[in-house]
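Every read-out reported here was derived from the displayed coordinates using simple, explicitly stated rules and does not represent laboratory data. Nothing here was measured: the structure is a model prediction, and the numbers come from that model. Cβ atoms are built from the backbone, for glycine too; each structure is taken alone.
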Structure 1
Amino acid sequence: MPIKLYSYWRSSAAYRVRIALNLKKLDYEIVPVSLAPGVSEHRKDAYRAINPQMLVPFLEDGDVRIGQSMAMLEYLEETYSTRSLLPKNEPLRSRVRAFCNMIACDIHPLNNLRVLNYLKGKLGADEKAGSDWYAHWIHEGFAAAEALVSDGTYVFGDEPTLADCLLVPQMYNARRFEVSLDKFPKLVAITDACNERSAFRKAAPEQQLDAVAS
């Protein structure tokens, strides 16, 4: 049976897992779970029974069931050796992990849809305040990321790693929210190089089956 990934087309966390699955050339099935306002399939009992945290993505591989995208990426790396997305040697292996966590733990959570909705709904922030909040945390995180990348085509060298799986979705979101990226030429160049590869293009939000219906 193929790996099953519960996904939403605009979820950057699901996007990063789709990239990794494609880079590893694994057979997988997408199960769309709509996060769209007024639909919110992730909050319904059927999905709650699958993932009590009510978030996407969620991965099923036989008897293995995993929430949290970073745990999924580590699982795929440890289980499927078709293509390694973590360098074999230290300290580069840990540098890739640190870069991933910088995005997954420090940038993405602060700009997650739940946070933005809370800012605008419960706290009464207007559109400008919400945009300023988003741009601030992108700039904070990307400034550090720009300083950490290598001189290769990708974040750490001449082949994509998990770091690129994390960077591209976050860059997609930054562009979607029209955040200025003038100060991050290396990150922009890396993202553009990644998007030349079919594994990244196939994972893009607009290429997902649920994008049309959203």
Structure 2
Amino acid sequence: MITFDKPLVINLKNYYEISGDNSTKIVEDAKKASVLNQTDIIIAPPPSSILALSKIKIPIISQHVDDVPVGATTGFIVPEIVKSYGALGSIINHSEHKIEHVQIKNLVKRLRDLEMVSIVCAADLDEVDAVSRFSPDFLAIEPPELIGKGVAVSKANPSIIKDSVRVAKRNSSAVRVLCGAGIVDKHDVEKALELGAEGILIASGIVKSSSWYNKILELSSVLK
């Protein structure tokens, strides 16, 4: 399994800005910034783009996977299939696509067996406590009320990052905590790292920025 050191995980969601050829442009910008700053940058595009974007040779993960088998499961996103397209892992339980905890547990194990990376999202400390027991590779704390609001969780609720790190490490020493929700600039990243985060999960802070390359370069520079 590939390992990542203080990654910048960019969730492209289904924003119109990355539709069509624009998804290639933002991934190419991310690759250039990654090379220049010598940092790990991971892209989570819509599933339909995984195969094409994986050819750019930057780590690509799925935005979601389903706990269903390979075979006659029309419309679902299957871990084994996205791996065959070049995905190295997946986000699980994003606030915009919540799933049951038993499914999270199954998917973390399934991804591990496939040598794929799991990034499990949690909305609050109770959920951090619950899902960190499954020992995902990363746990992203993202209070849903701050997502896309331009206010970093490291500023609005810094204690939740420190507490999330404490709770997650208590349950599994292998879990690494990512800070999500509202990251805007490099100062937000610096503060998140000071509070114990080991990487960043971001979406609109980059996708909605005026210059993808400059914003990715700025944020990733702190993660060297």
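Determine which structure produced the value 22 for relative contact order in percent (Cα under 8 Å, 6 or more apart), calculated from the coordinates; the candidates are 1, 2.
2
For mean count of other Cβ atoms within 10 Å over residues 90-97, which of 1, 2 scores largest? Greatest value across 1, 2: structure 2. Comparing distance in nm of label points 7 Å out along Cα→Cβ at positions 26 and 82 across structures 1, 2, the highest value is found for 2. When helix-only ellipticity at 222 nm (-39500 (n - 2.57) for each DSSP H run of 4 or more, over all residues; to 500) is computed across structures 1, 2, the figure -14500 traces back to 1. Comparison across structures 1, 2 (criterion: mean count of other Cβ atoms within 10 Å over residues 34-41) gives the highest value for 2.
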